[in-house]
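What follows draws every value from the coordinates through simple rules; no lab data is involved. Being a predicted model, the structure only gives us computed values, none of them experimental.
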Structure I
Amino acid sequence: MNATDGLHVTGIAKSFSGVQALNEISLAFPAGTVTALMGENGAGKSTLLKIVCGDQPADSGTIRLDGTPLHLHSPADARAAGIRLIPQEPEIVPHISVAENVYLGALPTRGARRFDRAGLRRRLEADLVRIGFDKVLDADTLGIDLTAAQRQLVEILRALTGEAKVVAFDEPTSSLSEHEVEALFALIRRLRESGLAVVYVSHRMQEIFQLADRIAVLRDGTLVGVKDAAATDQREIVRMMVGRDLSSLFTRAHVATDRVVLDVQDVTTDDVTGITLQVRAGEVVALAGLVGAGRSELARALVGDLPLRGGSVSVGGRVLRLRRPSDAIRAGLGLAPEERKAQALFLNRSIRDNTALVVLRGLRRLRFVRRGAERKLAQEFADRLRVRAPSIEHEVRTLSGGNQQKVVLARWLARRPSVLILDEPTRGIDVGAKAEIYQIIADLAESGVALLVISSELPEVLGLADRVLVMQGGRITGELPRAEATEEGILALAMADDLATAGAHGTYRRDSTDSTDSTDSRNRPHRTDNGGLE
């Protein structure tokens, strides 16, 4: 294969309003190779991808594909050249089928411009089998009925129609299950073997070292270096990304008291059964488990977003009547949900609006919100949590994932909760922002807040928690104190085929009337990515 094969960018520079986003980037993405592009949010990864995909012009520099200079004025130019970008946020037309979404703009016709629906369906079904998504997508499903994971797969299918030479994946697994991730990885390996240049952007270190041949690291718009994936490790890549060693990532003091703040007794919903747990003031309790274990459903039930079928929830010794989330908020219980964009934020509203959302009553005079007090409060917490934005009037959709998460946390800090539930608080966030989120959690615990943290990353669970509760199939299968918690012990409890065997790895409670056959693999949740330090 020639040295010119693949995508080469030379001297690429880009600035926005005087801020240098990319500084003379020269980088090769060879054909038949997976090149991982890594860096913190704001490092320049997205800007570089937008330039090579024709979505933004470079201020200077050249782009060559297989030795031929490209002049890209639009995404259509890049697509015609064979460059494809699979974005993190899929763009799906809601009221047409999967088949029509995939081939939008190139729908087959029959006769005098008559739409060939049957031909379209056959074409997609063949592509689904070829790519390996035939078990997870149906040609006739409407866009509006697709899950987040299926929307991502449709975007991938769309990108792979026609003659592709370069395929760039931007955080493609953020909403995929284990089975879907395995199918995607198999597809990427086939693309590499067929001679395509693959660009892979992810914050998940485990994925990078599974897939990548080369790792290119950007920091502050500058190319720090390119490493052979087989000749480096996570620690070196992290150091290149942030300019420092994050070995002290988890350094919080353990300040838990004996005062029980959250008391959950025998809670049962449609998704969980007999959940009993307590969280004390200043304590961080982690909920671990595999995808489908019921952790997020439990969190939603505890804040009144899903109905209880039995049991009780108490905060500060007072039993709550949970008819709606506002009941939990008034009692001092908050939730930062897993899907912050869909469930927590008003993306087209400002940082100020999003921060003040749950304290508007306290900011009113008569029936009017005191805007000065609202701005002061939002600015205070934006400064305190180091939200990086030009002003608190900026729309939240313009922020990085880490800064969006800080806005969610700022909202709850403004409310001063007694209990805060954090569901996957660092998902999709770069290593630098993670360190800041961990410090916020440490500060909250030190101030006496009781914290229940749901995380699928075992190093995060072990680093943050005073105690670890493990769930499987809607039940708590074990409890591990910090001194006894290990990755192996947590996984043993999370994947135990027989709950009775879980006692070897931690305490557990099993109702004697429980007749669930947990050995049925059809009901067993998939293991999720819990890879190393990100």
Structure II
Amino acid sequence: MAHDHLVTVHANQANLAEQSSHHDIYAVIDLGSNSFHMLMVKVIAGSVQVIGRVKRKVRLAAGLNQQQILSNAAMTRGWECLALFAERLQDIPADNIRIIGTATLRLATNADKFLQQAEVIVGQKIQVISGEEEARIIYLGVTHTSTHHSKRLVIDIGGASTEVIVGTGHKPALLVSLNMGCVTYLERFFADDSLTSANFNSAIVAAEQQVQPLVKLYQEHGWQLALGASGTVQAMQEILISQGSDEHITLPRLELIMQQAIACQHLSSLNIIGLAQDRKVAFPAGLAILMALFRQLNIQKMILSGGALREGVLYSLLPQLHQSNVRNRTVQSLMIRYFIDQQHAYRVAEVATDLAAQLEPSWDLSDFDGHSLLHSSALIHEIGLLIEYKNHHHHGAYIITHAELPGFTRAQQQLLMALVHNHRADINTDIIAKQTMTSVLLGQRLTRILRLAVILSMRRKDEVLPQVKINSAGEQLTLSLPNGWLAQHPLMSAELEQEVLYQQQAGWQLLIS
């Protein structure tokens, strides 16, 4: 009897675990004009963890003729891709799956033929969304993966359409979908395999004509931040960082990359440092469209957003994760998943915030969202303790480097890694110097503040935190403690003396009084 009872209990536990894992898994498929994408996530600790990404270059838009009839060859490529996706979908509850079609399936006069067979293959309904709805969902995906709250311009260059949105917070104010994309422009302007000034100029002029009617309305509305949500923008950022620049995309930098492409002469010979192999074919056309947008809308600089269409669809499935502060949600999830001592983490963050506030009049820490990044690094500085103590700062840096962190740009994630890596022991100045942010000096200053906050909080008790004052003369720091305090705390005194040496070895002067 007892044995039968245990078997039943174990079976029920297994069934509950199976149901739970299925219940928390979601899948979104985007039938794009260039690529089909499948994103699979699991909801863990109040955030999403990607458990699978599948991408296939289908180039559906290349199968459209002048009569907007989709070729059998293009449809077959799409069906074959969906047959691969279907294998994973069978393990996910139907209510947790969304499949959407975009520009090419909007344009194709025989889209019904493709959709009928596609739905048989995946066993799910496919929703073909309007251009306006696509723009709205893209904006939703950006807002739920980026931490910026300012008025923003969002641009997504797809295979057959380009969405341009302006909004504040979670609300888009202006949105439009333009009939131009990297696949259709590839077929129209670069089909002869030539990368010439004439081909680029023709593509840019055509794109500018599409954008021109928007200019007055969009510029009157204005924006404070420009975000790119497309593969073209991601490719540009990867190129810039590989070539030693920061993550900001500007028109002069776009023109420089265009000249590098023209120097290759042929699309089949395109070889730009930092350009991934799978992005090469559609990149020149996407670059031309992006340059037209920069010129017409007078965009000064742009960075890559954290998400777009797929993420927008995903978060529409997850209303429980609709939080305005994406960065906070990400950090909280990391603290739970890696069993960080939250009380101590907030203690260190409070000390770091106080030191930063005292230094702010002479040290500008607001650049690059410095105060927020300092706070975040303090909250997760012990993330590597789950692995072991001695090198936990190295383990933490590794985790942050390879984690998906919605709410942080790539460069901000790199800075977060550098701060966690350097919060204790020897200071690796090379990691700070290799940052792709706007100021290496900011990285040095934040590192020094975090290290002092960690030392001052080392007893892990609020009531023994000393009242300290800190000031700077240029880059020289002076930390002042209450009279007699160091004599009463010999271990803390020794730690601070050692810290003076660590910072001295890094070329920084720290005085303790």
Source structure (of I, II) for volume of the Cα convex hull per residue in Å³, for residues 359-454 alone, computed value 91: II
From which structure (I, II) was volume of the Cα convex hull per residue in Å³, for residues 55-374 alone calculated, if the value obtained is 160? II
Quick check on the output: -9000 is helix-only ellipticity at 222 nm (-39500 (n - 2.57) for each DSSP H run of 4 or more, over all residues; to 500), derived from one of I, II. Which one produced it? I
semi-axes √(5λ) of the Cα gyration tensor in Å from the coordinates reads 40, 28, 24; which among I, II: I
